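These are the structures, in structure tokens.
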Structure 1
Amino acid sequence: MKKAVFQLEPLTCPSCIKKIETTLQKTPGVRMAKVIFNMSKVKAEFNESEVNANQLEEKFHKLGYEVISTKVS
């Protein structure tokens, strides 16, 4: 199980939280997704055999967010 923290372009509205968390939680391999709104970060746990950090970054792009940085552990 991998953990990642994605720093996004500043989130502007609370509805962003639900949109991001719902999208990631529906993604096969994602076990947990949590938005930290005031820091514009998303924490995620995922099974790398099903999905990787680059694929999750692509999900953010499709939702209209820019990924500033990603830290995977």
Structure 2
Amino acid sequence: MVKNKIEVDVKVRCIEAGKTQVQIAEEINTTSQYVNRIIKKKDGIINHTFVQMMESLGYDIEIIYLPREEN
């Protein structure tokens, strides 16, 4: 099981950064529709088979977000 609520995490990070999904899409050269689809994807952004493998090994998955250090 993926413990994160990806959609909420992205929305919170957008608010913190003062950016919209449209702005993020422009920065990564894709469409806002695609960004939104990835965020809301039913199975999440993590590969379903990977989740099943980790669950069979007795693990849940939690994504940790670390601020990037600027050089």
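A short reminder: the numbers here are calculations on the coordinates, not readings from a lab. The shown structure was predicted, so the numbers you read here are calculated from the model rather than taken from an experiment. Cβ atoms are built from the backbone, for glycine too; each structure is taken alone.
Here helix-only ellipticity at 222 nm (-39500 (n - 2.57) for each DSSP H run of 4 or more, over all residues; to 500) has been calculated and equals -9000, so which of 1, 2 was it run on? Among 1, 2, the structure yielding -9000 for helix-only ellipticity at 222 nm (-39500 (n - 2.57) for each DSSP H run of 4 or more, over all residues; to 500) is 1.
A value of 12.8 for mean count of other Cβ atoms within 10 Å over residues 1-8, calculated from one of 1, 2, originates in structure 2. Taking FRET efficiency 1/(1 + (r/R0)^6) of positions 33 and 57 (r between Cβ atoms, R0 = 41 Å, to 0.05) as the criterion, the top-ranked structure out of 1, 2 is 1, with the highest value. Looking across 1, 2, the calculation of P(r) over Cα pairs in 5 Å bins from 0, in percent that yields 3, 18, 35, 27, 13, 3, 0 traces back to 1.
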